[in-house]
1. If helix-only ellipticity at 222 nm (-39500 (n - 2.57) for each DSSP H run of 4 or more, over all residues; to 500) is computed to be -2000, which of I, II is the source?
2. Please state which of the structures I, II yields 2.0 when distance in nm of label points 7 Å out along Cα→Cβ at positions 156 and 220 is computed from it.
3. Who wins on mean count of other Cβ atoms within 10 Å over residues 92-99 among I, II, i.e. which is largest?
4. Which of I, II yields 0.9 for distance in nm of label points 7 Å out along Cα→Cβ at positions 84 and 108, as computed?
5. Computing Rg and Dmax of the Cα atoms in Å, for residues 76-267 alone gives 19.2, 59 for which of I, II?
6. To which of I, II does the computed value 0.90 (FRET efficiency 1/(1 + (r/R0)^6) of positions 124 and 292 (r between Cβ atoms, R0 = 25 Å, to 0.05)) belong?
7. Could you tell me which structure in I, II was used to calculate percent of Cα pairs over 21 Å apart, for residues 244-331 alone as 29?
8. Once mean projected area of the Cα convex hull in nm² is calculated for all of I, II, which comes out largest?
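Every number here is computed from the coordinates shown, using simple stated rules; none is lab data. All values reported here derive from a predicted model rather than from experimental measurement. Cβ atoms are built from the backbone, for glycine too; each structure is taken alone.
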Structure I
Amino acid sequence: MFLEFPDFGYGPASTMLALVSRIAERHAWQVVSAGAAAEFVGRQLPGAVCHELDTFVPSSWPGFCGIAPPGSVVVSCTNPEFAAWAIDRGYRVGIVDTLDWMWAKRPAGLNVADFHLVQAYFGGQVTPNGDRRETIRPVADPALWRPVGGGQQPGTALVSFGGMRLPGRDDLVAGYVRWLLSAALPVLVEHAGVERVRIVGGRSDLADLVPPAWSRHPALRVGIGVDRATYAGLVQRAAHLIVSPGLATIYECAAAGLTPLLQPGFNMSMVLQARDLAATGYPHVSTWPWLTEATQAVAAMAEDDGVCHVAEHVTATIHHADPGGETVASALMHYLERGDDAHGLSVPVPAALPDGADLLATHLARLT
């Protein structure tokens, strides 16, 4: 059984793990991905055979033919262009897509996939009548994410950047992390008196991105590529959460009833999700000053153009318009004043949607 997902942060990778965790012993898994995403899954899927292939890049796709025999069953996660290519090459492809809501146009041929599961989106998503796509509830592993009802450790904070992968824009991600930490750490430690700050993310150089003035501070600990269970424990024990607005993170925090501060984000999906979460009335979202203009503009753009448009705005902000990080510092100050009666994050999605792990298990049993 081949599991394919792009090296684009931890979202597709963690979704895949959450969906197959209940049936981990039923199949001989072969993971096809690259970089930190492949390592993230390979460490947590016992016995899996891992194949390094950058499936986000079309020029790499022919290499898949040397990995998977013709007619193999492939589960492709949040990479519709690759899925369409694999279908055209005669593979038996099932699709899981966490960002289906974001695609203005889908590749031809997906309608003949063996199954097509799309994660519901709290910002609105309509699957037309007669469409073969099956909408599933938000994916958050119930073994790790359930209402915690307290247990946070006073004086602790977690700053999480997720997988930190934006293909072709590593410098932007590094600059964003330095910018955010330069603004957030003084507020947390010097203003709020937080005694322990854990910084986690997927980049191997994460420790080097901590501003020099803080790199040896005794309150700070850096964790690189922590596994899902460790991460869930850190999130649920922290008194203050400053997390990226990735969709997996939003749904996990909602499942646990947590009250995080959402960062403004550095890629197009994060920025759109931050906008839509703020629109639900959730008060703790740090948003870019250009949010309205940029999100209106990218709605009419192809994905690649939209990614570049957002990246240009982020770069201009962190280097010129707001180099001191007032965007984050002011939102963090407000967040720290929330009090004990703060309401947890919740997302408006239909309660009756089917469970993705159950549907995936049913489809795979049918295909094997």
Structure II
Amino acid sequence: MHRSIKSVIFFLFIALGTISAHAQYKWAVGATYLPGFLFGHRDDSRNLEAHTQGFELSIAHLNHKNKNWSTYFKNAEVGYEFIYLDLGHPNLLGKAYGLGANFQFRIAGHKTNHLALRLGSGVGYITRIFDVETNRHNMAIGSHWNGNIQIALLYKTQLSPKYSLKTGLGITHYSNGSIHTPNLGINVPSLFIGLQSGVIKVGLKADDTSLIKKTKLTRHEIMANYAYKEKFFANPRIFHIFNVGYRWNKPINPVRRWYLGTDLVWDPTHPYSYYLSDPNPRVGIDNSTELGVLIGHRYDIGKFSLVSDIGFYILNPYQTKYFTYQRLGFRYAISKKLFINSTLKIHFGTADYFEWGLGYSFNKFKK
């Protein structure tokens, strides 16, 4: 397997080298080798730990100087990739295939050599999943189709006007958000070793700063979210979850902001998790309501935003969940005041559920 992957990467690099060079490119193609390991973050998934390897084929949109946000996101790339991973256990997990999109931008250094942050998400297919009769030792993945989230730190070295080398470290998470059980999810830290080549040259437009508003106004947001998840793989049951939240946003600049907030959640799985011997426990407001406070960060890229936050429970019925939770996801601005969002709620690397919702944003009252 090592030889076949390396051969694919080698011939891809040769193919990239046949494209003519030029100083400015709008698009680039790349190939990346991904050696890593599968980390068992829960006792039930320790048996799945293994060395992994794979590759990524990508196409990236470069040089966004005609976008107003390029003033703040230096050397930004919007990429689209195909990922293949050999997960190290042919009979338990098999292979993972993924399609996704990512956003990469410079956080230190200069144009030709710099450290970049890459954030991505997409959909993945895992060939071997839990089956009570044929694969009961795989307690991590209960469905073939899963969402994936990718975070990486990359160092990009410009070898020539045409070629660049990318090296770094990242982690890819696969999970179905508890839509099907079991759903511990899998986490694959890996190295990034790849080559990128410009393929299409274009004339660049002048920077567009007409839409940048250098405001220091804080904003308030209210939102309502819905989620559902499956529990108990022996006798699966679907649970519906409702969440209302508030966010207080403080801008760092026009494309970045910190926020504080609260979450009020009704999650009827709490009594089921606590009274395991009772197939139909009492479910009420008093034993199924969560209250959390959080701090988060948001990147705004046009109408799209990347959000991440960490919260702490004030109310956590029966203490059936960890004391803290994390959230990663996206939002899209329908208008200046309305937005939709899709996020994944996590507890220390284990996905709880995907949530979808609608929000309303408004300015702080001026003095």
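1. Answer by label: II.
2. Numbers: I: 2.0; II: 4.0.
Label of the source structure: I.
3. I
4. Details: I: 0.9; II: 3.5.
It was calculated from structure I.
5. I
6. I
7. I
8. Details: I: 17.5; II: 20.1.
Going through I, II one by one, mean projected area of the Cα convex hull in nm² peaks for structure II.
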